[in-house]
Structure 1
Amino acid sequence: MNHDSSLNHNALLYHEKPQPGKIATLITKSFSSQSDLSLAYSPGVAAPCLEIQKNPDDAYRYTSKGNLVAVISNGTAVLGLGNLGALASKPVMEGKAILFKKFGGLDSYDIEVDETDIERFCDTVVAIAPTFGGINLEDIKAPECFEIERRLIERLDIPVMHDDQHGTAVISLAGIMNGCQVTGRSLESIRVVIVGAGAAAISCGRIYRFMGVREIYMSDSKGLIHAGRSDLNAQKLEFAAPEGMNLRSAFENADVVVGLSAPGSFSLEDIACMAPEPIIFTLANPVPELFPEDVRSARPDAIVATGRSDYPNQVNNVLGFPFIFRGAMDVRAKMINMEMKVAASQALAALARAEIPEYLNTIYKTELSFGKEYIIPKPFDKRLIVEVSASVAEAAVKSGVARVANFDLEHYKIDLAKRLD
């Protein structure tokens, strides 16, 4: 049995035994007597129902709403597997629910919506939204995902985020900021090439630009996106280069390349013409555009990151979404705005520069030290929930989208620290 077939066999057993699936519900109150029954259901349950009718915000006081995230997909872009349909996306959505719970302490239900029409999909999500304190959109193909997210943010007053777009953007920005620090660059001075033009690529380009990057070039399967092309949607047009440029000319003296495409979508020859000490992110998963050892054969001076856990500098969305939603929901934010996403990036970057706890060296069997091999924090860094969630919550308060009164940052950090096991 080869490695892939062995992995598939073990994965199927993992999902099937001892009971199918990866998540279940948990009762949070005492429920062992007639008195408990009368409080949990009829007649006692009428009391909180009436209070919520009078004041809808009391749903956060008397129900699980404030700690409950919906992970919602229509299955049109499942991992790197394509349009598998809503039902086949369910294992991924259950997996996302596990990550919310493990890393952010957030409960989660997976919701698979068998609908590809944008308006009907949005109507469905809006109709069920009162149940939840936040909505994580997942595995929805571009360009529909941009319009779906925009409409839901506009129609709902709880945090909504399409993680396929923004997770990679938040974590890669942290890595680029630290890469710039290691190599003596500034965000305003760098030339960035983004290979790929899907949901993650567009979001990456937007957050980099928001943070001051002026020179961004983007390519899709037909080559460099430029003003002379007539086949560009509105999102790609945001990053159209001058007519006459090509991908190789974009790579000339580029400081950063972010691969969000497929194996082989750029080459060793492309990175050979980049600036000294290039920052090279090959984020296609599971097979990157170029493997790190191949990158280093051509550019031994490079900083390299991938989406894989078996190489240094993993750009892993689990560093972002559990803590972004934790912070947003704890201050009852109406939305997740750019300021909150940038705050998450900055907190991640700062954490990688901070002193390394010894338990991380033990977990990862290495001596971590800020530098070319360590510009992005590790997923099992226990400080993530405190530093990232608190930064997001503070940004929500400062940007005016939070609904809590008298937010105390230091008290909130203490409360977050108590969640650590």
Structure 2
Amino acid sequence: MTANKPIPELAQVRLGYIPLTDAAPLIIALEHGHFARYGLDVALSQQTSWATLRDKLGVGYLDGAHLLAPMALACSLGIEGLQQPLVTALSLGLNGNAITLADNLFRDMQVSAGGYATSAAALAAVVAQRRASGADPLTFASVYPASNHTYLLRYWLSAAGIDPDRDVKLIVVPPPQMVQRLRQGAIYGYCVGEPWNTLAVREGVGGIAATGHDVWNNAPEKVLAVSAAWAERYPATHAALISALVEAAQWLDASLENRREAAVLLARPEYLDLPVEVIVGSLVGDVAVDPRGGRRELSDFHVFHRYAANFPWRSHALWMLEQMVRSGQLSEDADLVAVAEAVYRPDIYRRSVGHLGLPVPVVDMKAEGGHRGVWKLGEGDEAVTLGPDRFIDNAVFDPRVLGAKIA
């Protein structure tokens, strides 16, 4: 790892993003001058859908992007559109998603549910009744086929005995359109990032049945993605972007006051263009989940830097690739380890942040699902504090089963 601050080859960089609360590291890095301190003149380009963002990154209109973590893998494999080898050497955070259901469905389910995290069991009864009566399956939306929104929604349904391929219908809707589609009755629910869950609650059209954290504690969400060719051509620019974004993520996790300040910035017309009250709740861990006033305290709803949140774990990549196989997007004989190693680049992360003096994992992979509380990886000066990683069904994902080495 270098102890020197990177000096970028490029001064001007164009980054794409979708209007979501977890785009905060990019917005803070711009507004607070983190990019500028590394000699970068960054332009942020808001996009309307993940498919549009994917295509503009693929053709070079964008130098990099706030991208769905599985999308970086899918683009490199040619799944769901343009094939473009991408790399990520930076996770932009953990968690941030929720599953919101139409209010009438949400009310009926909560009467019999044992709690928000287990409410899919009540949904299973509704699904069974509709199937018995010959009614059409309920339609639910996620933001993109190769997304953790899709995989967490499928996981949540499956944990309650609902077959996501036969018992319900899954479609794709861009995040800013979710609330409107729910209000129109075109869908019965969705999995999306904030603030589009809180907005549905605020407008009385939906309730939050589960958060992504309920399904998988501290799941990966967005990454900084660039093309493999761009990363090779501009390594110092890439390192400068990573360093600036890590500093912004540190600031976001430093205090609740910083989170409140971030909400004000995100609310501005050029970014999310929503009331601050819709954005701030999930950032400070006070989340409205029911139009009738129900709330949950969720301190880990957004994790931007704690728990080594910025490290690009190859075990995360392998879990997502396994979900692609499980959902039929990827062949069972695909070399998942080779794909994970090509796209996820912890080596670049370590080189990029060496000058910041941060604790960095010395391994690229870890088992997922075995920790219900905060834990330490490593010993002595090399120890890194990580967060809970429990799955809703108490499963454990061990990347060594796929032939990956944890060393």
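Here are some notes:
- When relative contact order in percent (Cα under 8 Å, 6 or more apart) is computed for each of 1, 2, the largest belongs to: 2
- Read-out Cα extents along the principal axes in Å, computed value 74, 55, 51, structure in 1, 2: 1
- Ranked by Rg/Rh (Cα atoms, Kirkwood Rh), for residues 200-263 alone, structures 1, 2 are led by 2, which has the greatest value.
- Value 4.1, calculated as distance in nm of label points 7 Å out along Cα→Cβ at positions 56 and 240, assigned to which of 1, 2: 1
- At a computed -13000 (helix-only ellipticity at 222 nm (-39500 (n - 2.57) for each DSSP H run of 4 or more, over all residues; to 500)), which of 1, 2: 1
Since every read-out is calculated from the coordinates, none of them should be taken as a lab result. Source: prediction; values computed, not measured. Cβ atoms are built from the backbone, for glycine too; each structure is taken alone.
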